[in-house]
Structure P
Amino acid sequence: MEYGFYAFVSRMKNIGRWALMRNACPENVQEHSHMVAVIAHALAVIRRDIFGKRANPDRAAAAALFHDASEIFTGDMPTPVKYLNPEIKKAYKDVEALAFLRLLDTLPEEMRGAYADLIDCDAETEELVKAADTLAAHIKCLEELKAGNAEFALAARQTREKIEAMNMAEADYFMERFLPAFELTLDELNYSID
């Protein structure tokens, strides 16, 4: 029997993000998921190695890779629509859950549990992935602003406020120490390591 799980996952590159916004640098779900995985891993390392708390960086990164996998079937719903009101938010969460189940059905039964645990992960991992998701969105906004695209100014403020409202030491640490570099040019980044 043939299974389509990985072929479906590879199609994440075909799903554009920020559909309602004019983008200077278009981003797809696969690119976004990669950045979320990098940041989730970083937040877990910060939690474990800087703050001495329990965290599993590998699990956080793996869960982040699949955090938007339902969009393979649903597409990327713009945030203002997705969170317009509680009914739409709940309905969209239900659609996402069904899409995840559909995706899991494209794996051999023996493998489904491993991926189900990543898609419906523990609260600790989910918290890290959610923070990483918001940080990745904020970084996208900063990159658009750096490219001269003022369309992302409000989104940049909103995503920053959302991160700050999390009151999460790991996210604050990341924002203080790593976020400023995203506003530098390549030459400035290179100069900073000399």
Structure Q
Amino acid sequence: MHPVGPSHAVLVPIKDFDYAKARLADVLSPRERKALAQELAAGVLEACAVFDLFVVCDATAVATFAQDHGATVIWTPEVGLNSAVRTGVDYLSQHGYESITISHADLANPSGIATLPEHDGVIIVPDHRGDGTNVMRLPSSASFPFHYGAGSADQHVRAAEEAGFAVLILRDEALGHDVDDAHDLARLRGH
């Protein structure tokens, strides 16, 4: 077993705040969407602060925000989410980390990131719809492609299994609550 320890890092991809939360355009102004994205990202970074923390991004304001929250920035200009995560994982692998937790920056309650169970393979925490991948922990040697977007949870399970990793699917109500649409926002405000 390889418990999470000093050779573990957390990687958080963060989209340019000016373009974040576009699916909430019907209920929030651009300024409100930006503020929400920053609030959620700050919560995720704070929950992950017990680990070596890295942010992949391509916006100067996000890089400054990440550094202000104790994260090291891995600059990934204009490559898209899947390529940015791959770049980040490869960077961390090359720098000696044995395991990596990848977390989306829009989790309503990210406190459980620090307490994922031990597992030698890949842990996948789907979103509350069972569709997306909110959190994933994997060995840094995992070279399978990332498939963020619609249906990513199933695609990540398949890719990890095809690469020979045992997969633990962890359905966690708190970590499964991301904020993508008006229903998610109402649920966030209800708490």
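Starting from the value -19500: which structure in P, Q was helix-only ellipticity at 222 nm (-39500 (n - 2.57) for each DSSP H run of 4 or more, over all residues; to 500) calculated from?
P
Upon calculation of FRET efficiency 1/(1 + (r/R0)^6) of positions 55 and 103 (r between Cβ atoms, R0 = 30 Å, to 0.05) from the atomic coordinates, which of the structures P, Q produces 1.00?
Attributed to the structure labelled Q.
Say we calculate distance in nm of label points 7 Å out along Cα→Cβ at positions 47 and 63 for every structure; which of P, Q gives the highest result? Mind dumping the intermediate values first?
Values: P: 0.6; Q: 2.7.
Max of distance in nm of label points 7 Å out along Cα→Cβ at positions 47 and 63: Q.
Suppose you compute Cα extents along the principal axes in Å for every structure in P, Q: which one lands on 46, 32, 28?
Working: P: 54, 41, 34; Q: 46, 32, 28.
It must be structure Q, since only it matches.
Using distance in nm of label points 7 Å out along Cα→Cβ at positions 23 and 183 for the comparison, can you identify which of P, Q gives the largest number?
Structure P gives the largest value of distance in nm of label points 7 Å out along Cα→Cβ at positions 23 and 183 among P, Q.
Taken together, the values in this text are just the output of simple stated rules run on the coordinates, not laboratory data. Computed from a predicted structure; not experimentally measured. Cβ atoms are built from the backbone, for glycine too; each structure is taken alone.
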